[in-house]
1. Determine which structure produced the value -12500 for helix-only ellipticity at 222 nm (-39500 (n - 2.57) for each DSSP H run of 4 or more, over all residues; to 500), calculated from the coordinates; the candidates are I, II.
2. Who wins on percent of Cα pairs over 16 Å apart, for residues 91-154 alone among I, II, i.e. which is largest?
3. Here Kirkwood radius over Cα pairs in Å, for residues 163-202 alone has been calculated and equals 10.7, so which of I, II was it run on?
4. So if we calculate relative contact order in percent (Cα under 8 Å, 6 or more apart) for every structure here (I, II), which label has the highest result?
5. FRET efficiency 1/(1 + (r/R0)^6) of positions 139 and 171 (r between Cβ atoms, R0 = 30 Å, to 0.05) was computed and gave 0.65; which structure, I, II, did it come from?
6. Which of I, II yields 15.0 for mean count of other Cβ atoms within 10 Å over residues 27-34, as computed?
Structure I
Amino acid sequence: MRLDTKMLCTLAVMSALAFILVALIQIPLVPAAPFLRYEPKDVIIIIAGFIYGPLAAFAIAVIVSFIEMVTVSTTAYWGLLMNIISSTALCCTAAFIYKKKRTLGGALLGLIVGVLFATTIMMMWNYIVVPVFMGVPRAQVVPLLLPAFLPFNLISNSLNAALTLLLYKHVVKVLQVTRMMPPADTEKQKNFNLGIFIAALFVILTCVLWILILRGVF
């Protein structure tokens, strides 16, 4: 990834936007684990990865996670570690696959694999880190893995993937209008069509329904 002044400025703006989303939006999804909060910063990180590649996604993930740790986070270095692992597992995976296949199918495959990979790897890290962070025996955390950690990671990652599909083209257009990035291939832009919009909305509505079920509304 070659860096130039314009790219650095764009990455800085996207890092700032990702942090603003963290500062403004932190939603607890699972009552059994209220310290697990949904943050939409990964949407911006994935979009940056789609535009500039997985290294850009990794850089923003680390920067935003560090700023979050020293400002709004209450989980110190453990939160930093978990945020970096979670964001890079989702965003870098999706960006890497999309870099190899820059089509609608590549974007969808990258997001699906990213969601599954991030969900799986975070289950392992939740098992390792949460007992240390909470100061409880690991046996006390294991019963929460399936009813709390699994749905949280799956829902939050799926929401970020779906929101990426909804917002990607609009973010790219804004960057092009402000001359922060060159015009893209219009034919590739057309691939993000109504079908993807409907599919993304379906994923979001499904996630919202599961959140309501987990919170005992239904």
Structure II
Amino acid sequence: MSSTAPAAPSGAAARPAQDALVVGFDLDMTLIDSRPGIQAVYELLSAETGVAIDGALAVTRLGPPVEQELAHWAPAERIAALADRYRELYVEHGVAGCAPLPGAREALAAVRALGGRTLVVTGKHTPNARLCLDAAGLDDLVDEVFGNVFAEQKSVVLRAEGAGVYVGDHRGDMIAARGADAFGVGVATGPYSAEELRAEGADAVLPDLTGFPAWLSAHRAAAPR
């Protein structure tokens, strides 16, 4: 895995080929189930700071950066400090609580098998995203990680990297795909049902990632060359 922020292309050699396969994936509840660790960290943060946070509720709406969740629980002037402390606690108490979702490894491997590049584009803090991928045994199949982005911010990364497909479980992921002119694949493993993901503009919806390799092969076969 390499760096975290999209670099500006420097001439034609830096631009992906038109027919290159580049697939972006969201992280939480798309590739990994991170709910146990996140809930534990919110509960620790609440106990440490005195801010009432319902960790069980918070993990039902994963996707946006932690600052957006903390805005439900704390005044604006406290959010930056709480977010920093959350990320510190996450390293020790959150990473161990994540595991790959069904089909995650096979989905990443399917992109590689077709000669493609895999990106993780996530609202999670970049160093913690890398730790989670390592803990879940997926890091060897991810080419680059871009963290601390959500919805339209993800679109910027996806467009800069030439991604033609973006896979996610959240409405913000479908916004990201549309903004990047990428094919949006929704997976109903997070807070949104298949019907809700379609309503949010998903071009295709899968129950989980187990069907992604077959979908990707069919998608590539049907794509104009």
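1. Details: I: -26000; II: -12500.
It was calculated from structure II.
2. Details: I: 52; II: 48.
If we compare percent of Cα pairs over 16 Å apart, for residues 91-154 alone over I, II, the biggest value is for I.
3. Working: I: 10.7; II: 9.4.
Value 10.7 for Kirkwood radius over Cα pairs in Å, for residues 163-202 alone corresponds to I out of I, II.
4. Values: I: 21; II: 26.
Ranking I, II on relative contact order in percent (Cα under 8 Å, 6 or more apart), first place is II.
5. Working: I: 0.10; II: 0.65.
So the calculation was done on II.
6. On the way: I: 15.0; II: 26.5.
Of the structures listed, the value fits I.
Every number here is computed from the coordinates shown, using simple stated rules; none is lab data. Since the model is a prediction, treat every value here as computed from it, not as a measurement. Cβ atoms are built from the backbone, for glycine too; each structure is taken alone.
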